[in-house]
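Scrolling down, you'll hit the structures one after another.
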Structure P
Amino acid sequence: MPEYKAPIRDIKFVMKELLNCDEHYQQLGYSDASDDMIDAILGEAAKFTEQVIAPLNQIGDQQGCTWTDGVVTTPDGFKEAYKQYVEGGWPTLSQSVEFGGQGLPHSLNGAISEMMSAANHSFAMYPGLSHGALATIEAHGTDMQKQQFMPKLVEGSWTGTMCLTEPHCGTDLGMLRTKAELNNDGSYSLTGTKIFISAGEHDLSDNIVHIVIARIPGSPEGSKGISLFIVPKFNVNDDGTIADRNGVTCGTIEHKMGINANATCVINFDSAKGYLIGEVNRGLNCMFTFMNAARLGVALEGTAATEASFQGALAYAKDRLQMRSISGVKNPNGPADPIIVHPDVRRMLLTQKSIAEGGRALVAYLSQLVDITHAEKDADKVAQADTKLALLTPIAKALLSELGFECTSHGVQIFGGHGFIKEWGMEQLMRDTKISCLYEGTTGIQALDLLARKILGSKGAILKPFMTDVGAFCQANASNPALAEHVKTLASYCEQWQSITGDVGKKAMSNPDEIGGASVDYLMFAGYVTLAYFWAQMASVAQSKLASGADDEAFYQAKLQTCEFYFKRILPRAQGHAACIEGGVDSMMSLDSEDFAF
């Protein structure tokens, strides 16, 4: 089983050297987020994830959750670990001081969330979903709702879920059947069934607060008639204390490919008491607060899985002896050379390394944009941050989850036959990570959101601010001999990105299916170019550090070499996606549905 070690050095590089978090936090008024405070928090988080959470990862996969008559029991050690998590104050870190939080930046919490997910994906999902529930209630709930639910959710003694999917409908939420009928006291009675509810029932917390979409009788059909409700497992008194059991039960739990230690539940609502959040029939708008937070969390999961697989594969590749190097013996005192000397193994390891570190930079940048939306007083700056988040969130979610699955596959491949054996833990990482490509909107859904709703829906306007940032970087570094080649390549890809956008838009005017045909390739093209931008920035920082004679020369030199690998061996993938887009949609749609049969 891989022994996870939190990549503190690289996390600090991204936060402090690349993104200048100290200045960022001070500008936003996060005065408590000092350099010493950040170091202390990251250090303690590393100890907790390495010593408490990581050792439960394989146990959780082997035992899974159990369901008996509606009661779900988590694997051995999970309840005790979650208690330590709460006692350590980790749930409160980036939450509002008004409700018992520490008021620290979202981006600092994001770094800790990566460690937790890499150490134990299933465990990290339990508190992770509470963050979205908290954000939704804080943004759209009444003062009474906030006082009733937020303190315990912030504390971590209660957890939250998101209840969207029903047996007959997944992404098409307008087809939902769960109904909400108004009670005399202003509350609602909800009746219906939701499926695939992560952490929908468990034994870790005293109460579970479900955020549920439902339709009030008489509301319009489709997505325009969706309302949003808070529905707790146990009813809650006005003072926030627990009352009687609500009409919420767990019908069963799913038996899954991965994340076995996280209960994925069928939740039945039988005249369950719920409370409207926001306005009637505006539930989907409110729900996007939860979904957008969750999508960033999934992007982080892809990065975390890549990091965990890379660590395991790297250690194995240095130790495993197989064959001799084709360029000459590298281990004369042994019967064979370590497999890390073979170019194809290095290809896979460097793919993992470049995606983990590039993904970490992208997610950290997005987390800083979230900081701005939370704490910035200038409305224009908040609007600019929101625009960049709208563009980059679907890219990060889809790209990093897809590449995370690819990179965990590389981990299995590097181990060879041993990678296919459960005791080594590499195949678990691959199984656990596949879900990240699916939940919170599949890759295809993210791609349609990006291309149809955001890029073409805004007539390309949403792309301009990010392109301006990239253009400014390229212009500032065009004369830097160490970066000139990469900068020229990056600028060329950005021009191509904009050209492809125009071409797809023109084709779609005569055939709307061109959007669906191009969307995933468009997103992947955009994603590879986006990561290239962050790798170019990291190379710029590393070069400056080396030029100034900074310590840790090997670390910075590795950044430059990994950037070179990314530009030479990963970024060219984008051209394959460009060729697919140019090929059009006809080859996908010309075969009659009946002719798919064999």
Structure Q
Amino acid sequence: MTRHTDSKYYLKALKNILKKSHSSEQVITAIAAKLRLKFAVIGFDDKLIHGTPLDSFQSFPLNLDEITYGTLLASGEDGNLLANMIMVFVEKEIEKKKIGNEVLGLYREINMIYDFSERISEKIDAKSIAEMALGEASQIINSTHGLFLIYEPEKNKVVELASFGQNPDKEENIDKLNFLLKELISRGTSAIVPSEKIENNPALNHLRTIMYSPLKVKHRTLGMVILGHNEQNEFTAAELKLLTTISLQSAGALETAYLYQKGLQESKEREEAIRSIHEVSQKFVPHEFIKFLGKDKLTEVSLGDLVEKEVTVLFADIRDFTTISEFLTPEDNFLFINSFNKRMGPIVRENGGFIMQYLGDGFMALFPDGSQAAVRASVEMQASLRLYNEERSTKNSFAVKLGIGMQNGNLIMGITGDIERLDAAIISDTVNTASRIEGLSKHYGSSILLTDNCKNNLTNPEEFDFRYLGPVQVKGKQKPIDIYECINGDNAALLKHKLQTLSTFEEGMNLYFNREFAMAAVTFQQIVKKENTDSAAKLFLNRSAHMITQEIDEDWRGIASISSK
């Protein structure tokens, strides 16, 4: 404070003790009465503060720290004693004010620290913590510049997280001072920098005063906080203490943030690992299978979990694979199967099905939505196979043929095995029947074969074209099964032929089951003459011709008995 400011400050204290409500005024008045003194007090500004002006008086100066802030006018020599007493009261009043201000300042500091600690604990990233710390420091400490620096051990470098104040060469200056900054951080102490050290350092020529405090946590220092002023405004020990408190709070928040981020990263890595495992395991055990069991993840299933579900089971098989594989190396065989499967699998999934099991030269798929999706997928697979064969023909590779058979019905899906080895399994006669029907597709020369259960399950049968192939007695079954050929899986020329002869084929089948074998043979002969590759027509032509020479039992119903798969 200036001398004038000090005089006003002291004058204010003088006025305060001479108020009639103040106990000191009562003491002064009582002593003056004992000394039989009349007195008055005027301020350094010559204004009357207390008492009444006297005609004759002696003046006694009232001063503190060599600064006169008033005068006592008394009627006798004992006025000197009264003046000394007034000055003691003023000095005590000022001390009381200082203590009050210090207590208030301490209360504000504690409040600030508590509030800052609460707010900074909510931050979970280093940059936000740095910005809040500098913002708080700049509000309570008179400064024009601030830096929040972090030491990065991996780079062996001190870098900025936040700053305030104009400093166009900031990054360059930080680089120049990096060695010094690392040394100060390693020391882990707070300090006010002497002015001569600032003046002798070109990187600090934009500042006149500097202080710094470490970001210390436990037994290590994370970085430091620096405050500066571009004028000769010396920092105080109290301000350094405040900065140290802010730095310690910030360091704790930084450590928590780093631990949080580390934990978050580890959690993400664990989640990623689990997700990867889940994705991989899902390729071995279809996710749809897990969902049918009422689970979300493979890790949730347990031995004995099961569910009953109505589905369409589809078997697909590469024709004559054994013969094909004889001309391929084991590696080429493996590549061939993979090339085939990667074309068929997506078609199954796109139609709402999933591959339950790969069988080397084929696969078993399940269609929860029923036969419509299964037949549609079958037609698309045959179309995709034709494109695949076109690609193979350009490389002089053999053409691949695919037989598909399906059945619709209930099955049990569940987890079987033992406590050490679990497996996803399905148990059902539906599966066995579907496998047999796929085998029959080879016997009838059909690309797609299905049972009457499948055909009856179709939601939109008009989408496809079928030929009835009669009842069959498959191996392991007591009752015969009516089967149908879906001709939409054939190539364009064969499909056109079958569509054109659809009614003729139906007529031939009626003649055959009515035991009019000669007429049936003539009818099927008409079809075969038009297209020699119509395997089913050729098969029934031979059957009709054979039956002409046979004795027929009365209970004959035309059931074909197929003993092989």
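Every number in this text was worked out from the coordinates using simple rules, so none of it is lab data. Please read these numbers as outputs of a predicted model, since none were measured by experiment. Cβ atoms are built from the backbone, for glycine too; each structure is taken alone.
Computed over structures P, Q, distance in nm of label points 7 Å out along Cα→Cβ at positions 172 and 460 reaches its largest value in Q. Comparison across structures P, Q (criterion: relative contact order in percent (Cα under 8 Å, 6 or more apart)) gives the highest value for P. Comparison across structures P, Q (criterion: mean count of other Cβ atoms within 10 Å over residues 44-51) gives the highest value for P.
For which of the structures P, Q does the calculation of mean projected area of the Cα convex hull in nm², for residues 148-211 alone return 5.4? Computing mean projected area of the Cα convex hull in nm², for residues 148-211 alone on every structure in P, Q gives 5.4 only for P.
Once Kirkwood radius over Cα pairs in Å is evaluated on every structure in P, Q, the highest one turns out to be Q.
Computed over structures P, Q, mean count of other Cβ atoms within 10 Å over residues 244-251 reaches its largest value in Q.
Which of P, Q yields 0.00 for FRET efficiency 1/(1 + (r/R0)^6) of positions 196 and 388 (r between Cβ atoms, R0 = 35 Å, to 0.05), as computed? The structure behind it is Q.
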